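Where a number appears in this text, it was derived from the coordinates with a stated rule and is not lab data. Just so it is clear, the model here is predicted, and its values are computed rather than measured. Cβ atoms are built from the backbone, for glycine too; each structure is taken alone.
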Structure I
Amino acid sequence: MSSASSAATSGGASVSNTQVFLRLLQMLRPYYGRIIVALILLIASTPGELFPAVVWRFVTDDIVLQRHGSTWLRAWFSFGGMIDGRFHLLLSSIAWLFAVYLLGEVLGTLETWMLNRIAQSFILEYRNIVYQKLQSQSLSYLQQQRIGDLMSRAMGDVDELKLFIINGIDSIISDGMLWVATVVILFTSDWRVSAASLWPMIGVFFLLRYFNRKIRPIYTAARERLGDVSNRLQENLSGIVVIKSFNREKEEGARFYDVTKNYYDQEIRGIN
């Protein structure tokens, strides 16, 4: 807990994305062992997503068209020549397809379960760190902050961090491995076609950078509007007795609609 606490409390108010990521890695240090095991399971399950393409390539080239293009695939699916005949090779290919698929699903399920357990344990610790950090602030600081904003940081932002651990790490590594494997397979088939097909990726890279620069301020504003909603809801619920006593349900309902409409408009800007 001490390392996480120091990581959470160190640094200034403004930090770069790299500093935030390095701080997150430091706080995840107690979970490195389990994360490595989960990543090994992820790496082991990834070939299961590419294997169907290999199977159908063998079925098309070697069984249907009788081209015999890949000797190692034929040796694999025929168990070193023990199986012969188109029908038996087809059955062997389908059996391999289901076996590798089931193995990949089992490994992927274990990896997802482990990442979920890691994320839940980390968020339990981190949410309490955030609370202790807020509780240690001065009264003047707390009086200057809106309750809704503080609640949004302690609940919404922490939950976003949990989603990154569960889905972000998984997606970055698995998609990266699939991309590399696809490039390798394409280059082994025909390097000229592969090189030509990779050129558009340069344009996609710059488009993504442009998109991130444009979308980041929009979603930052959306988080602020969500703080407005949380703050208005907290104030109305804490003062519900006064609202009912003075028959101000319609007025407060209209005010709450305004802040939720602003949040909706900001989210729509992000979609458009």
Structure II
Amino acid sequence: MVSETQTKNNIIGTQVADLTLDQTIGFIFDLITSEKKHQYIATINAQGIANAATNPEFQQAYNGAALTVADGSGVIAASRIAGDPIKNRVIGRELFKRLYALSAHHGVSIYILGAQEGIPQQAIANLEAQYDIANIAGYYSPPNGFFKDQAHPSLDEVIKDINSKQPSILVLAGPEPYATKWIADNIDRLDVNVAVNLGQAVDVAAGIKAECPHWISRIGMEWLWRGIKDPMIRGRYTDFPVLGYHALKQRFSN
């Protein structure tokens, strides 16, 4: 098992563990088999790091996780600029596939919260064609803006439905950093072993969003590929200058 006290990299005040996908899966599986409850994993992207640098509530949400790993080449780049380099990425869509396989092979249950109506079911149908049938505890597609409104009228209904299913793993499909903050704010009310936000991973598995070619991900250009394929997300790239500024500030303050 990867130690819960393993060395973490300080990226502009957010503590990020330099773990591989295999190590992350091992960490999650060990949390489940040890029967720990109310734990959460954070997968942080450039938008999350940039927001955490300027918003203490977001930073607290990431630093309160049992494990925070880098999902995005922007985080890797920021770590290098800041002088505390991270080598490994844990890509959300790959983690989702591995969690599905973990469920199929070991019987741990998964509940999916997020994505539009019908998309989680399509994602699971597609994954069933690649793996065995997994133990899917349930789905819930909340209203738009759910993860950004911590007092949303549907909150109690959502938590009640999740707790009635008692899943081992709660997978969120929401925007960063809001979905991870939602987890942090509600984890003590959730009867789950582990919760994690995987962003658009469910949409990708369903075929709603295109999957970035592996070679583009490997060279750190997925952000550009996604910006070309999906103009709606280009606005998030305005966080890059903020990220670069704070990373340089950390570098020269050390």
Structure III
Amino acid sequence: DMEWLPVLVALAAVGIAALLSRTARLIGSKNSSLSCKEPPTPMLPNASATLGLIKYRRSIFPKDFAPASEQCMPREVLERALEAANWAPTHGKTEPWRFVVFSGCEAFSKLESVRRKATERLFAAEPEKLEAALTKMARKSKELSNVQHIVAICCKRVANRRGALMPMWEEHAAVACAVQNLHLQLTAEGYVGYWSSGGTGADGWANSSECRLLLGMDGEYQGERDETLGFFYIGATKTSKYRQYKASRGPIAEKVQWIL
């Protein structure tokens, strides 16, 4: 009877291995359905395509967008861009980026109303600056008919797993990486965008109490406040208009030092 023991052990080992393999597949299948989990390895674009997309990206002013009525962006396009943003690098795993999406005339009006209210309060004692700010606002408002979505770019003060804050510059860098991801994804989908930083200073309307309340960025942690870093305007444009936005960079060799 003992001569069958090695065979039985081998069969048991095969059975256990098969069970573990099936369990791993089931776990992997469950995890793949959760957007917060690392996705399975995709078919990656080749190096030339990746570099080509990066070089092709442009910041296009809303005045050069096509009228929003001419091309409606499907919601899933923006959702994919936001998902791309969500995979930005984050030191301390704080994921500080927050986005508030304004879609359509009614939503735009809410944002413009808050902007006007905050501007009037901030420049109440400086009539000349107030007039200049309101004039600029009126001019920019005319361009909103070209805009399909406005995405508020925010930085949430979040503690890391040890309960400590990461340096603010690192959190700003993480948010900027998220915006680059978003912009590249939109470019790949055939849409354009522009990151406006107007009004984002410490005393700007974008970080006013009125705007922070609207965006849900009115919190703070250990005395440090959430911040608004700008607004990303999204739309479409004609290829001919896109090509008018020329871009160049100085040689990378002038910006790199090799130590061997």
Task: If percent of Cα pairs over 29 Å apart is computed and equals 57, the structure in I, II, III - done: I
TODO: Using the calculated result 1.7 for distance in nm of label points 7 Å out along Cα→Cβ at positions 40 and 72, pick out the matching structure from I, II, III.
DONE: II
Open item on the list: Of the structures labelled I, II, III, one was used to calculate FRET efficiency 1/(1 + (r/R0)^6) of positions 128 and 192 (r between Cβ atoms, R0 = 41 Å, to 0.05), giving 0.75. Name it.
Closed with: III
Task: semi-axes √(5λ) of the Cα gyration tensor in Å, for residues 96-159 alone derived as 26, 12, 8 - corresponding label from I, II, III - done: II
